[in-house]
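All of the numbers you see were taken from the coordinates with simple rules; none came from a lab. Keep in mind that this is a model prediction, so the values were computed, not measured. Cβ atoms are built from the backbone, for glycine too; each structure is taken alone.
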Structure P
Amino acid sequence: MRNKFVFLVFVLFLLVVGCKESVIPKPKAMLRLEYPNFKTENLETKNFQFRYNTMARLKNEANNSLTLDYPGIKGSIFITYKEVNDNLEKLLSDAQKLSYEHVVKADGIEANEFLNPEERVFGMFYEVTGNAASQAQFYVTDSTSHFVTGSLYFYAKPNYDSIYPAAVYLQKDIRRIMETLRWK
C-alpha cells in the first residue's frame, strides 16, 4: 500500500510540474527602423544648387564633386558635376553604363525618367534592387551646359534585406535633390 501511495504522489508531482504551457516559438519579424522626417537646407555650388537633407554631412567639395555623408545610416551620396562641351552623348553613355554595371549582382534595375522643363532639368533615376554595390544612380542635365551624376553607396557589404529601409530613405533624398536642382 505504501508503494502505491508513493507511486500516486510521484504521478501527481509529474502532472503538476509537467502541466506548464507549451513553448511556442516567436514569429519571424522585420527590423523596424525609423528615420527622422526630412529637414532640408539649400546647398549652392559654383554651377548648381539644390535642397538636401540636414541629416547629411557635406564632405569633399572639390574638383566639381561633393559627398553627402549619412553617418547614422552608414551611407553616402556621391555627386559629380561636369560641363557639357559637345560631349553630351558620351556623358549620357557613361552615366548609363555606370548604372548598368551593377546588373551582375542586382536582382533588377528600374529606370525612371525625370523631367522638369520649367527649370531645364532632365534626367534618369535608377533604382537598383538586390545585393549590388550601389542601390541608386542618377543623372540630370540641361542638355547644353551642365551635367550632374550621383550614386548611393553604403559602408558595408551589400545585403539588400538589411539595407533596404536605409536605401529607400536615401532614394527619397536623391529624388528631392533632383526635384530641387537649379542651374546657375
Structure Q
Amino acid sequence: MKESLGQRLDRNLARLGTNLLIPALILLIPWGQELIDQLFFRGSWNLPMTPRGPFIGVLTAPFSHSGFSHLLANSLLFLPLSWLVLTKSRRDYLAVWLGVYATAIPVWLFWPTASHGLSGVVYGLLGYLLLIGWLEKRPLSLLLSLVCLVAYGGVLPSLIPLFSPAGVSWIGHASGFAGGVLAAWALQRQRRSQ
C-alpha cells in the first residue's frame, strides 16, 4: 500500500524532531559533567585523554571541559553542525563520531600532552560537511559544503599550530577534522559500492 503525502510528511516531521533532539541530548552529558565538576570538585574533575593513559580517556575526553566558557563555545558550534550532518542521516552522524574516535587513538598513543573537549567532534562534523558535497557531487550536497565553508571556514586556521591559541589542542582539532573527512570518504565509498 502506497504511503500518502500526509503520512510521509508526518514521518519526516517525526524524524526531524528526533534529529533536533539527538545533539541536545548528547550535550546533557558534558553540561552535567561540568556542573558536577564546578559544584563539587571546584573545576578539578576533568576526564581528559592523557598520553598513553587509560583508554577510557579517549571515550570521555569529548565530554570534559575546562570550564563553562570552554563548554559553551563548543556547544554553540556543536549544535548547528550536528543538525547539518543529521540532514544527511543518523548513520552519517554516527560515522562522524566513530571517525573522530578512530583518529583520536593515535593522538592518545603518541601525543605528549593531554586534551579534552567537544571541539574534536566539532571539527569532525565540519570536516565531514566540507568534504561530503565534493564527494557526492550533487547540487544540495555541494550547497551544504559551500555554506559550511562560508559560515565556518574562519575556524579552519586553528588546525595549524601556528594559528592555534596557546593552551588549545590543535592536534585534537586536526585529528577530529581528519575523523570527519575519513567518515565522509568511507560513507561515500560504501554508497558507491551498493
Distance in nm of label points 7 Å out along Cα→Cβ at positions 68 and 116 - highest-scoring structure of P, Q: Q
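Out of P, Q, which structure matches 166 when volume of the Cα convex hull per residue in Å³ is calculated?
On the way: P: 166; Q: 146.
Derived from the structure labelled P.
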With distance in nm of label points 7 Å out along Cα→Cβ at positions 28 and 44 derived as 5.2, matching label from P, Q: P
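For mean count of other Cβ atoms within 10 Å over residues 60-67, find whichever of P, Q sits highest and give me its label.
Once mean count of other Cβ atoms within 10 Å over residues 60-67 is tallied for P, Q, the winner is Q.
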With distance in nm of label points 7 Å out along Cα→Cβ at positions 36 and 52 derived as 1.6, matching label from P, Q: P
Answer label among P, Q for the case where distance in nm of label points 7 Å out along Cα→Cβ at positions 124 and 156, calculated from the coordinates, equals 3.0: P
Structures P, Q, by distance in nm of label points 7 Å out along Cα→Cβ at positions 4 and 132: label with the highest value: P
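One of P, Q was used to compute helix-only ellipticity at 222 nm (-39500 (n - 2.57) for each DSSP H run of 4 or more, over all residues; to 500), and the answer was -25000. Which one was it?
Values: P: -9500; Q: -25000.
Of the structures listed, the value fits Q.
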Parent structure of the calculated result 13.0, given that Kirkwood radius over Cα pairs in Å, for residues 100-171 alone is the read-out and P, Q the choices: P
